[in-house]
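Derivation of every value follows stated rules applied to the coordinates shown; laboratory data play no part. Treat the numbers as computed from the prediction; the structure is a model and nothing was measured. Cβ atoms are built from the backbone, for glycine too; each structure is taken alone.
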Structure P
Amino acid sequence: MTIGVLVVDDSATMRGLIGAALKRDPDIEVLGFANDAIEAREQIKKLNPDVVTLDIEMPHMNGLDFLEKIMRLRPTPVVMVSTLTQSGAEITLQALELGAVDCVAKPVGGVTVQQAFADLTAKVKTAAKARVKPYGGPAAPVERDASYRASDTILALGSSTGGVEALMTILGAFPETCPPTVITQHMPATFTKSFAARLDRISGAHVTEAQDGDRLQPGHVYIAPGGDAHMEIASSSHPVIRLRDGEPVNGHRPSVDVLFESIAKLNRRSVGVILTGMGRDGAQGLLAMKKAGARTLGQDEPSCVVYGMPRVAFELGAVDKQVGLSRMGPAILNLCAAAESQRSAS
């Protein structure tokens with residue numbers, strides 16, 4: 001089935017470049033163009049596109065404000081395409097929180113159009129399959145479980161498309177005594193530090209971008225840096241984070257599989273969780289964790305933006321239980337507490 005796309009950008013040159021990049025894929029049809037939010041609103045009503053590519057900086061109404069209106073009134077898969085996706089990670093993260101499925105950076109500096117838009121068609125195709133929901137405003141503060149007792153059970157989470165919303169929902173419920181937590185989220189290098197800071201503001205836990213040599217501690221959450229390295233947990237008297245070079249795995253660096261498989265080798269109590277995302281990254285690693293004795297959870301289909309990674313993991317038999325996003329935070333903590341109780345009883 002052909003995917004119909006509306007391209008929204010205030011630059012005629014950029015509209016042409018984005019359109020040309022999309023038209024190279026025979027499964028994508030560019031239905032039309034718009035240079036601002038007013039024209040885009042009319043084109044959406046007229047053309048009913050499957051996906052909208054949207055700039056952030058536009059006249060009359062900026063892309064964030066327009067995105068919020070789209071997601072409130074006519075939820076549509078949106079891929080943000082903007083120069084601000086690199087220098088303004090905070091703004092792009094706001095767009096993802098509002099409901100944008102993904103983002104692509106316009107070419108800047110020495111980056112060619114071909115390099116900048118290499119993933120554009122793939123992200124548009126993923127967006128066309130995404131389950132978008134009406135935006136209901138900022139999430140209400142979550143009451144945290146103050147009774148949760150700190151433990152050294154390692155908690156590992158992996159996510160991709162839709163992971164910003166999922167991780168904010170889950171970590172928003174985490175208390176300051178949460179288990180030592182490591183996360184690989186598929187995200188560009190320029191985003192992960194800002195994302196960690198954003199999570200740190202809403203969570204009871206201390207959330208940081210991981211650094212090589214970090215020792216895992218209760219009450220701390222470590223986000224794998226995007227871009228050039230895989231994150232592993234090294235086997236030692238006290239688990240530490242190692243960032244290592246390597247080719248992409250399942251098309252990703254950092255890879256969820258690499259993280260999960262490193263934990264499976266530790267012979268320590270652990271809990272593995274696979275969240276929304278396209279593809280299969282993390283499925284084999286979660287299976288390795290389960291075979292090594294870990295308890296495992298997968299996000300259920302109705303609450304996923306893209307039910308890809310969790311589906312493959314479930315079909316492999318790697319998932320003990322599927323859980324909806326609204327219940328995932330408490331379910332994770334309960335599972336970690338149960339693992340700790342089992343250790344104390346043994």
Structure Q
Amino acid sequence: MHIPGSDYLVVDDLHKHYGRVKAIDGMSLRIPRGEFLTLLGPSGSGKTTLLMAIAGFVKPNSGTIRLQGEDITALPPEKRDLGVVFQGYALFPHMTVTENVAFPLEVRKLPKPEIARLVAASLETVQLTGLADRKPAQLSGGQQQRVALARALVFAPPLILLDEPLSALDRQLRSQLQGELKQLHRKLGVSVVNVTHDQDEALSMSTLIAVINHGRIIQLGTPHEVYELPKTEFVAHFMGRSNLIEAEVVGRDAARNAVLKAGGHSFVSAHGAAAVVGSRVPVSLRPERMRLSGDSDGGDGAIPATLTDVTYHGNTTQLLVETALGVLRVEAQAGDSGFALEPGAKVSLSWPEGSPVVVERDTTA
């Protein structure tokens with residue numbers, strides 16, 4: 001994906017091999033200034049290797065990395081002047097909060113009055129002014145994360161790199177800090193590259209997401225794009241949950257939408273412009289898009305189904321239904337069904353127009 005004016009951070013055909021293992025296999029991306037980019041993928045996908053290559057801790061075999069037009073590929077980490085927040089925060093245990101945040105400024109030999117001013121401003125930004133004299137052992141995990149972020153922000157770097165900084169926190173605190181990081185990004189307008197394997201974190205915090213697998217960027221786009229319009233089977237499965245249906249492209253309707261047929265049922269996809277008539281294609285259907293009716297006839301376009309499993313999750317209920325299209329997953333909001341959800345019930349399945357998305361087959365082994 002190329003974004004107009006997206007030449008602030010440029011990664012061009014980057015490769016990094018460890019023996020026969022291709023940790024980065026020809027990655028390229030162009031990102032504008034001020035974006036919050038999340039590198040998202042499973043363990044071993046190459047996302048952390050890419051982040052460390054941008055930071056300068058990993059030397060690529062080939063390819064280039066440019067920041068603000070400057071080729072930084074061969075620069076050592078200390079010459080890149082980037083702010084980095086590691087997974088373990090890497091705070092100095094013998095230093096106070098103030099001393100930890102001041103450290104990168106002292107290394108740069110700034111005047112003491114300037115250091116004091118910048119540290120105070122950075123601590124105020126992350127709401128830690130009252131804890132300035134404490135040491136890391138006297139802080140909670142969330143407070144330590146804020147100190148590490150303040151230290152990364154204090155010298156106004158051109159780019160902030162986050163290496164799964166929330167992964168060690170409990171769910172409630174992680175959710176709270178996700179919101180705080182998002183607000184801080186909006187307030188400061190700083191450019192961020194974040195690494196995570198948590199889809200919810202990526203969707204809630206990012207302005208752009210690069211979905212990575214097997215050392216390659218599979219899809220780059222906004223959170224809405226990668227979730228609602230997944231490019232491949234992998235992205236459809238990895239970003240939340242998805243039903244994948246094997247369908248035949250039987251024609252086009254008047255609006256040039258792809259007319260699909262599966263399990264003896266015909267339906268339309270507005271997101272299948274490249275699908276060739278006569279071919280077989282995978283189609284993604286999100287569980288939360290599916291609708292169940294207690295009427296087994298279902299009406300026009302509905303598919304007869306049998307409810308086989310019900311799992312209660314509080315605000316949602318996860319359902320499995322058996323249909324001519326296969327066993328499909330449905331996510332219903334609690335209390336929305338209007339009828340008893342019991343295994344064995346005969347129901348009808350439907351979905352709103354625009355829900356089916358034709359995706360590409362996964363070709364990476």
| query | Can you say which of P, Q returns -11500 when helix-only ellipticity at 222 nm (-39500 (n - 2.57) for each DSSP H run of 4 or more, over all residues; to 500) is computed? | reply | P
| query | Can you tell which of P, Q yields 14.8 when mean count of other Cβ atoms within 10 Å over residues 10-17 is derived from it? | reply | P
| field | Comparison of P, Q - label where FRET efficiency 1/(1 + (r/R0)^6) of positions 98 and 314 (r between Cβ atoms, R0 = 35 Å, to 0.05) is highest | value | P
| request: Supply the structure label, taken from P, Q, corresponding to log10 I(q)/I(0) by the Debye sum over Cα atoms at q = 0.21, 0.24 Å⁻¹, for residues 282-321 alone with the calculated value -0.82, -0.99. | output: Q
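Check the numbers for percent of Cα pairs over 31 Å apart across P, Q and tell me which is largest. Intermediate values should be presented prior to the final figure.
Numbers: P: 32; Q: 47.
Largest value of percent of Cα pairs over 31 Å apart: Q.
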| message | One of P, Q was used to compute mean count of other Cβ atoms within 10 Å over residues 210-217, and the result was 22.4. Which label is that? | response | Q
| task | Using FRET efficiency 1/(1 + (r/R0)^6) of positions 122 and 306 (r between Cβ atoms, R0 = 25 Å, to 0.05) as the calculated read-out, with 0.00 as its value, let me know the right label among P, Q. | result | Q
